[in-house]
Structure I
C-alpha cells in the first residue's frame with residue numbers, strides 16, 4: 001500500500017499522476033452541517049483518473065453521533081457512488097474530545113446502515129485508552145496519528161503499533177505533484193483499511209451480544225433507554241445466555257466505572 005497523503009478543502013490542487021501515491025483519503029463532511037462535497041468530488045475525480053484508490057472521511061464534532069453519521073453517509077452517497085470492496089473504508093476523525101460512548105454510537109449506527117465498521121482516526125493519547133476500554137472500538141481499524149518529531153520522516157510508534165492499521169506520521173510531507181506540505185500516512189495493515197467483501201464481513205465477531213448489553217445498561221446508542229422493550233435488539237434471543245451477561249459486567253467494569 002505504501003505511503004500516501006490525505007487531503008481536505010484546505011489544501012491546494014494536486015496532480016495525482018505525478019504524485020505516484022496509490023491511495024488517498026479526502027474529507028467530505030464536518031459535524032452536522034459541514035459539506036465539502038464540491039471539493040471532494042473534484043479531488044476524488046482527479047485521483048481516480050490517475051488510478052488512485054480513494055476513501056472519504058468525516059470530521060467529527062460533539063453533536064449527536066447518529067445524526068453526524070447520517071450526514072456523512074447521505075452526503076457521500078448523494079455525490080459519489082457507494083464505497084465498493086477494495087476502496088478505502090469511510091473514516092471518522094475524532095479530535096474534539098468525544099467520549100468512547102460517542103464513538104461507539106457513531107460506529108454502531110454506521111455499521112447498521114452500511115454493513116461494515118468504519119475506520120477510526122485519532123491520535124495515540126486519545127484513541128489508545130478508548131480501545132483498551134471498549135471491545136467494540138478495539139475491533140475498528142485504527143488510523144493512528146502520531147508524528148514524533150514531525151519532520152516529514154517516519155518515526156517509530158511509541159509502544160509499538162498497538163494494533164493500528166495505518167500510521168499518519170507527519171503533516172509536513174512533500175510529494176511531487178501535491179501542493180504544499182501535507183499529511184502523510186504509511187500502511188501497517190492495509191487490508192484492514194479497505195471496504196470488505198461481504199463474505200469476509202460474515203466472519204466478523206457477533207456484535208449482537210454487545211448491542212444487547214448496551215441496551216440493557218442504557219449506554220451508547222441506547223442512552224436513556226435502558227431496558228426499553230420497544231428498542232430491544234431483534235437479534236437477541238428470548239433467553240439470554242450467561243456469556244451475554246458477561247458483556248454487561250464488562251461494560252460496568254470498563255465503561256461505567
Structure II
C-alpha cells in the first residue's frame with residue numbers, strides 16, 4: 001500500500017509517496033513535510049525573513065549549513081554551464097515582473113538587470129559576500145534539494161518518491177522492482193528507479209507585460225526571459241538538484257545544441273520544441 005501526502009510549499013505543489021503504511025509511513029511523511037517547510041523558510045526569496053532574503057539585504061553574512069549546501073553547487077553549476085544556470089538572476093526576475101511567488105495577470109517590466117556578478121562563499125566558515133548589485137535566487141535548485149532531502153527521510157519507511165514543484169527524487173524502485181512513473185508532459189512517461197528528474201519550461205509561470213508575455217526562465221546572458229526554441233526540457237540525473245541544473249542548461253541551449261550536448265554527455269532527457277513533437281536524447285529511448 002502506498003501512503004501519500006500533498007501540500008503547498010515553495011510556491012508549488014508538493015507530493016510525497018512511500019510504499020508503506022501504518023505508523024512508520026505516517027511518521028516519515030510528517031518528517032519529510034517538516035523538512036520541506038523548514039527549507040522553504042530558509043531558502044525562499046519570497047519570504048522577507050528567510051536566511052536567503054536576509055543575505056540579499058546584508059550583502060555579507062555568515063549563513064547556515066543548508067544555504068551553504070545549496071549555494072555551493074549552484075555556483076559550481078554556473079561555472080560548469082558557462083553561466084546558463086545562474087543563481088544571481090534575482091534582479092533579472094524582478095525586472096521581468098516576477099516579484100511575488102504568484103505572478104500577477106499583468107505587470108510592468110523594467111530594464112533588464114545584469115546577471116553573473118561575483119559571489120564569494122567560504123564553505124568552511126559559511127561566510128558569503130555578494131558583490132554590489134548581486135542578489136541570489138535559488139528557486140529551482142532549492143526545490144530539487146528539498147525533494148532530495150525529503151525522499152531521504154521517506155526512505156526510512158520504504159521505497160519513496162518526493163515531488164516539489166515537479167522536481168522529483170526517488171529512493172529506489174518500488175516493491176517488486178518497478179520504477180516510479182514520472183510524466184514529461186507531451187513526452188513519454190518515465191519509469192524512474194533511482195535518482196532525480198526535473199523539468200524547466202517557458203510554458204509555466206507566465207505573465208503579461210506591456211511588451212508582451214514573459215516567463216520565469218531568465219537567460220543570464222541577456223537578463224531577460226529566454227527566447228529559446230524549446231518550450232520544455234525534462235532531464236534525468238543522479239539527484240533532483242542536479243537534474244534541475246541540467247534541465248535549465250539544456251533549455252537555454254536551444255533544441256539542436258541541447259540534443260548534441262545531451263547525447264555527448266549522456267544526459268537522458270526529453271526536449272519539447274515550440275514546433276513539432278517531443279524529442280529524446282542522451283540515451284533515453
Structure III
C-alpha cells in the first residue's frame with residue numbers, strides 16, 4: 001500500500017468574476033490520488049473557516065494548521081494568458097507546528113501556491129524522508145505579489161532542492177528568462193505541461209513529447225495539478241514515462257470539461 005503526503009494550502013478561486021469556488025493544488029492533487037485508489041493520503045495544509053473540509057475527499061489524515069483566512073485569488077485572462085490577483089492569504093506551514101508523524105511516506109507532493117511551504121522547510125522534510133519519492137509542483141516558489149498582482153519571479157530557482165520529478169507549465173515559463181537547461185538541474189525528470197499542445201518530458205538527454213488529448217474545454221484551472229498527480233503516481237508504480245504521460249494527458253484533458261474542483265470526479269477516470 002502506497003503512503004502519500006501532500007503539502008500546500010488550498011485556495012478560493014474567483015474566476016472572471018463569474019465563479020467562486022474551492023481549489024488549490026493540495027486539493028486537486030489529493031482528490032486525484034483518492035480517485036486513483038490511494039488508501040493512505042496524508043494532507044498538511046492551512047485554511048480558514050471560509051474553506052470547507054468537505055472539499056477534500058480524504059479527511060481521515062487531514063492536518064489543518066488553522067488560519068484566519070484562506071488563500072483567495074481572482075483569476076482572469078488577458079491575451080489568452082492566465083493572470084491572478086491575491087485577495088487574501090493563508091498561514092505559513094512549518095514542520096515544527098505539525099502534530100503528526102510525517103516520516104516513512106512513499107511519495108510526497110510539495111505544492112505551495114504562494115510560498116506557504118518554503119524551500120528551507122522542504123529541505124528539512126527531505127532530510128527526514130530520504131527514501132521518499134519527491135514530486136515538486138513549485139509554482140508557489142516562483143510567484144510574488146506586487147500590489148496584490150501575482151507575478152512570476154524565478155530569482156531563487158538556484159536554491160530549489162532536487163526532486164525526483166518537477167512540474168512547470170508553459171504559462172509559468174512564458175514570462176521568465178530561464179533556459180530549459182537550468183530547469184533540468186532541478187530534478188531527475190522535468191515535465192513541462194503545454195495546455196492544448198500536450199506536454200514535454202525531459203529525462204537525461206531524452207525528450208518525450210506527449211500529444212494532447214482533444215476535448216472542448218470549459219475551465220483549465222487545476223488541470224496542471226491533476227496532470228502532475230496522475231503522471232507522478234503512474235510513473236511511480238510503472239516506471240514508464242510514456243504510459244504515465246498518456247494517462248495524465250487524457251485525465252487532465254477530461255477534467256477541463258468541468259468547472260473548479262468539480263473537475264476531479266469519477267467520470268474523468270473512466
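Bear in mind these aren't lab numbers, they're just calculated from the coordinates by the rules spelled out. It should be emphasised that the depicted structure is a prediction, and the values quoted were computed from it without experimental measurement. Cβ atoms are built from the backbone, for glycine too; each structure is taken alone.
On distance in nm of label points 7 Å out along Cα→Cβ at positions 149 and 245, which of the structures labelled I, II, III is highest?
Once distance in nm of label points 7 Å out along Cα→Cβ at positions 149 and 245 is worked out for each structure, I has the highest.
Taking 15.0 as the value of mean count of other Cβ atoms within 10 Å over residues 21-28 derived from one of the structures shown (I, II, III), identify that structure.
The read-out was computed on structure II.
Thinking only about mean count of other Cβ atoms within 10 Å over residues 117-124, which of I, II, III has the largest value?
That would be structure I.
With distance in nm of label points 7 Å out along Cα→Cβ at positions 29 and 141 derived from the coordinates and found to be 1.2, which of I, II, III does the value describe?
Details: I: 1.9; II: 3.3; III: 1.2.
Source structure: III.
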